[in-house]
Structure 1
Amino acid sequence: MEGSLGRSKWMSVDTAMTKDVICIKDTDRVSDAFLTLMEKDITGAPIVNASGDLVGVLSVTDINRSIMGRVIRASALHQATSSTDSDRTCEEKERVRELGIAMRAVAESTVASILPKDQKPLVLGPFDSLEHAVKMMAEHSVNRLPVVKDGKVVGIVTRQDIVWIVAGRPHKD
């Protein structure tokens with residue numbers, strides 16, 4: 001196994017990356033982006049602007065966080081404005097209503113609106129080492145990294161891609 005792990009030090013990202021990348025436009029609705037992820041059986045994808053430049057990475061977790069952020073804010077507002085002796089059944093109904101409103105609001109918003117505004121996307125170059133990719137994924141707790149050349153997405157590397165390479169199995173492309 002040591003030989004397989006050692007390969008990641010000298011192998012470049014372009015040996016492990018998926019070249020046929022599913023990208024989502026930053027102007028797409030979140031609901032359309034979610035459906036794309038589900039149809040392609042993936043959990044995340046690079047986000048590009050109208051020029052095709054990478055502007056972020058969206059995951060199903062990001063969508064869920066956005067929904068939950070809205071639910072938490074709505075619940076806090078509801079608690080701050082309601083009486084303390086409210087009915088438990090009413091509270092449950094209100095939670096369900098808040099969840100539905102949050103899901104609808106996020107689904108109808110654009111992908112750009114739920115991307116972090118102050119966060120530059122983490123990227124790799126095609127000739128970066130797999131070892132560098134592994135370190136970046138671990139350090140930043142991400143499951144995928146877009147591979148960019150001249151500002152354009154040319155591939156994507158996931159943790160699963162690296163597992164296949166380290167295991168000595170042929171790449172899926």
Structure 2
Amino acid sequence: MPRGSESFREVQWFPLRRTAVVLAIPPCAMLGVLVWQVVLGHPWGKQPMSNASVIGWTVFLWFLYARLLTVRLFTAIRDGVLVVGMRGLPLRRRVPLSDVSSVEAVTYDPQRDYGGYGIRSIRNGKAYIATGNQGVRIHLADGSILIVGSQRADELLAALTAFATMFKRQP
């Protein structure tokens with residue numbers, strides 16, 4: 001698929017050390033149930049699931065775990081639109097640059113200011129944060145705010161500023 005005139009592109013991985021361990025608990029527990037019930041032949045609980053259900057749920061949970069580990073924050077500016085979202089999940093936001101009223105660089109603490117990484121609801125908007133502590137605050141014409149975390153915040157700010165002035169609505 002052609003990318004059109006893309007002026008900025010960044011893909012960021014999430015810091016997953018502790019999160020990966022927590023996310024692994026359900027599939028590991030289900031794998032234990034599978035070994036106990038299907039391999040060793042001991043029914044699990046008073047009303048055990050069928051072996052097919054145990055196998056199905058185990059495969060599903062491991063697939064889901066692998067999928068969540070590959071989620072990345074994607075940011076691009078192409079054809080006059082800022083696209084930010086989670087690659088690997090159907091979560092994407094498109095903002096026409098004509099809707100941008102102002103942009104500014106920000107430094108933040110992801111835990112203290114937004115409660116962690118990912119897509120976070122903030123007052124009057126959303127924050128998309130994957131790693132690091134720098135990004136861009138985008139004020140939109142409708143009064144909402146969009147925070148986009150970036151390892152290349154200066155480049156993102158420059159690209160947004162250049163396009164925002166080019167696509168600025170005339171009063």
Structure 3
Amino acid sequence: MRKKLNKSQSGLVLSFASLLIALDQISKIWIRDNLAIGESWPETGILRATHINNTGASFGLFPNQSAILACLSIAIIVIILVIIHHIANITNLHLASAGIILGGACGNLIDRLRLGYITDFIDFKIWGDFHWPIFNLADSAIVIGTAIFAIALFRSNLREELSEQSKGFIG
């Protein structure tokens with residue numbers, strides 16, 4: 001089992017999380033203040049800012065389930081914190097990626113608790129009239145942070161350590 005994170009390690013996680021929360025919230029405030037719901041800037045193009053309110057999860061799944069999704073966000077935050085506090089050989093890359101994930105999860109959680117919905121705005125046109133579902137910086141942080149964490153996990157011996165520790169939790 002891991003000893004408590006030292007100040008430098010905790011600071012790394014908090015720095016990445018704080019930076020992502022700030023960037024996410026500032027971008028969403030700008031969108032809400034400058035674009036009406038459904039309005040895009042620029043009006044055409046491959047990459048646009050299009051203001052929508054999302055009461056569901058990614059890709060518009062589970063609409064009007066903000067309370068359940070807020071609880072799920074809190075559970076994910078707790079799971080990430082437990083993981084980084086219970087692994088002996090965690091690296092700075094793991095901690096930075098955990099901070100990125102936490103920042104994204106907290107950014108969206110702030111919206112859910114404060115507004116009852118998440119402000120999404122990154123509108124990417126793939127081809128023709130097909131658009132990727134509109135998302136925000138917090139969503140990007142969660143995906144990118146998870147990918148970095150997974151890559152770092154498989155490049156280290158944490159995979160084996162997690163497997164050993166899960167045996168202790170299960171039986």
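Here are the numbers:
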{"quantity": "Parent structure of the calculated result -21000, given that helix-only ellipticity at 222 nm (-39500 (n - 2.57) for each DSSP H run of 4 or more, over all residues; to 500) is the read-out and 1, 2, 3 the choices", "calculated": "3"}
{"quantity": "Parent structure of the calculated result 30, given that relative contact order in percent (Cα under 8 Å, 6 or more apart) is the read-out and 1, 2, 3 the choices", "calculated": "3"}
{"quantity": "With mean count of other Cβ atoms within 10 Å over residues 106-113 derived as 21.2, matching label from 1, 2, 3", "calculated": "3"}
{"quantity": "Structure responsible for 12.7, with mean projected area of the Cα convex hull in nm² calculated and labels 1, 2, 3 on offer", "calculated": "1"}
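Every read-out reported here was derived from the displayed coordinates using simple, explicitly stated rules and does not represent laboratory data. Computed from a prediction, not measured in an experiment: that's the story for all the values here. Cβ atoms are built from the backbone, for glycine too; each structure is taken alone.
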